[in-house]
Structure P
Amino acid sequence: MTTGKRGLLKGIIVGVCLFGFVNIGTDAAAAEVGSWKVKTDVRTEFTYDSNIYKLSATQTDRYDSNDPDDVTSGRFTDMESTSDLIISPALKIALKGKGLNGLNLSLKPSITYNLYAQNSEKNHADFALDIKQNLGSKSSIGLEFAYAPDVFAKNYLSDAVDGVDVGNDISAAERVYKAAHYDTYSIAATYGKRLWKGNTGSGALGIKSVDAEFIVGLGSKEHEAPFSNRSEDSILLGADFDMPLDSGVDLTFGYFFEAIDTPVSTEVLIRNENDFGVILNGDADATDTDARTVQTVDRSRNEHTFSVKAASDLGDGWNGYAKYDLRFQNYKSSETYDITRLDRNDVRHRIGLGADKMLTKDLSLGLGWRWTQESAGRDALAGTDKAETKSYSKHELSAVVAYTF
């Protein structure tokens, strides 16, 4: 996607999200919505994340070592801790009224602010607007908009200067790291349809019905300088299939494909000349183990995600769920020195458990846990910079209190 097209997409999504929230939210708060039914949801979620920067075990050990060279290079500047408590107050408004042919139409704007207890550089807001139009006969169409400005990812290698420890190899102190910030925005169209309805007790395997939601979307992650070559444009295709069972369990299966395109451009890399048998830094030999070189990289990739979720009434007013998703990530780079992505195939596993309960007719409590493990397919490749992102794992614990009126 060109810069102009990306800017147009961003303008549309940001405008819709902000217009929807400000105008719909103001009208709802003032109770000036005519025949529309309004529900306002005020909530705060508390999340403990054990690895907010998705650091590998090696990277975490280096972070904990407090190496003075890392202070000089800025590798961990403003990264105050690897884990954190995230406090996320949110305002969500749901309006329901009559749309096409007098059928139900819903508008749901929301705003969330994510406040990190220790890593204030990561504080940011999320805006969203969901629109759904009922078409009758158990079918619907929808549009979903999302926007998150000025999100801090982490510090990335920006350059290397041979001056702190003069020589042909680049020392840790001679690397230059800078903060990476980005805006992310997306738009998606959905189509929901009941595919099958059985009679209670007569459905195959106890399946009462099958409802599907198909989705197609566009997304973008726009990095600020000096990391514009990390910007991403994506196309999303997928579907969820919901199958309630006679037993009371609700099963959901999903598949999503995302094609992510990034600029094919040059950046500063640190490479071991011995692994390639060539001079990379312009000196007289090809024996430097940490040579500065400017080479072409390509972060484009395809992602395939499969998911399954089971939800059920747990009794005593509690509803619970268990879910699992598996993602295969295939990098497309064919650049010789882009060895962290060349022929790389990553696998991510995520397991989640959760439960929620209405404490009163207006007040609810939700609890959740999620474990993530991602294995990067190039971990053992010779020549890979030991400081670059590899495999990681993390777990998250969350609690949310919501009041609806």
Structure Q
Amino acid sequence: MKQSSLKIYPLLLLLGLLLSQCQEEERVFPEVQILAPGAASSYQFGDTLIMKFSAQPAQKVRYSLTSADQSYLLKGFLIDQVGNTYTVAFYLNEPYMPNGKYELKATADYKDESTSDFRTINYRELPLETKGYVAVGGGNLHKVDSVGNLSTVAIGTNYNWVEVLPSAQELFVAGASTPNLQVRRLQNLTSKFTVAGPNPPGAPQFYQLLTHNQAVFTLRADGFITSYTGDNNLGVSYELQESFPLQATFLRDQMVVALRKGLGSNLNELHLLNERFLGSAQTYFIGDANYQLTPIGQSLNQIALFKLGDSFELQTLNFNTQTATTRFIEPQVQFYDCETLPNGDVIYSTQNGTFIYNIDLGLNPNKVLTFGAQDIEINKVTGAVLLLNNGLIQQLAPNGNLVYQGAVPGATDFEIIYNK
């Protein structure tokens, strides 16, 4: 018995030493180094960014290009590998990739360890450009391209609103009593799909179309707001409990919507909805009148309300202080449209003409045209004022003259086409 025990002890000792060596095996961290591009390199839309990096040892490599605030991620493509050196291409051809600093990251994984290297680059986005106009009215849809060529298709009567979604190359047309929302291809105006109106034929269907942040919003007569981002006819709907959305605008990423509380009710409220439409951040009572809304310049908390009722009023509402200020009152007139100029002034049109009002000075409105434009748009590239009147799209020059932009017979609403 003693001899057997003596033979076993050396084997146990050897096994213990081997286990100890395994446990004490040194952890291996991969080494990663970005070789190109150089620090603070600059790129612009349309460029191809080539990143080279070395990684060893590595069982797997990863790479990314991310905006500094982590809101935008661009995929890279491995195009070459020679030994431990990798070459990756990032194609900078995304129209909506924003300006700013971006972080290149290369990572190597080896066993349970990972190592990364980083490099910061600068990026200049695709410049915004005007590509023409679309207009609707008189049973037709018109498109005027950047060189003035006109295309027209018949779409049916009562379609009097149009919105453009450049990211999907689509346009949306509807009206207050149209049986459906039409979605058409921007390139050739052909039909892509339709969305049935929410109510039986003859009843109100839609209250407004508007565009914000690469989405088109429909204010529907069944108490829903639906947003579309293109490529399908599903949309995302938000229900306003026992309320009907009449008019809306945006303060940055928050929607301001005028609601009618209950069918047949004259009790109207103005709601500032949060960016996810999950509830009202603020509510303001606005009585029984109808309103047209527009933000005031780049303000984050003020909008202009054109009150349409027994009299015509311009009020400004500050959501921070929950106060409304009446700027002027005129006899009841037929109101057409309103927009905000880049300098914060408000331009609006009625049956009596087209006017510009300076919110800060508070003087009487300045009449700039003797006619009231049916629709007003502000060019996001140049800041120029574009007007639709009697089938003509014209630009209002600083000296008050009108510069012809295109003819769209019978149109009542138009939109500027941009490249993104």
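Quick one: mean count of other Cβ atoms within 10 Å over residues 138-145 came out at 19.6 when computed from one of P, Q, so which one is it?
Working: P: 16.6; Q: 19.6.
Structure Q accounts for this read-out.
Taking relative contact order in percent (Cα under 8 Å, 6 or more apart) as the quantity of interest, name the structure among P, Q where it is greatest.
Once relative contact order in percent (Cα under 8 Å, 6 or more apart) is tallied for P, Q, the winner is P.
Ranked on Kirkwood radius over Cα pairs in Å, which label among P, Q comes first with the largest value?
If we compare Kirkwood radius over Cα pairs in Å over P, Q, the biggest value is for Q.
Taking volume of the Cα convex hull per residue in Å³, for residues 130-249 alone from the coordinates of each of P, Q, which one would give 101?
On the way: P: 169; Q: 101.
Only one of P, Q returns 101 for volume of the Cα convex hull per residue in Å³, for residues 130-249 alone, namely Q.
Since every read-out is calculated from the coordinates, none of them should be taken as a lab result. Quick caveat, the model's predicted, so the values are computed rather than measured. Cβ atoms are built from the backbone, for glycine too; each structure is taken alone.
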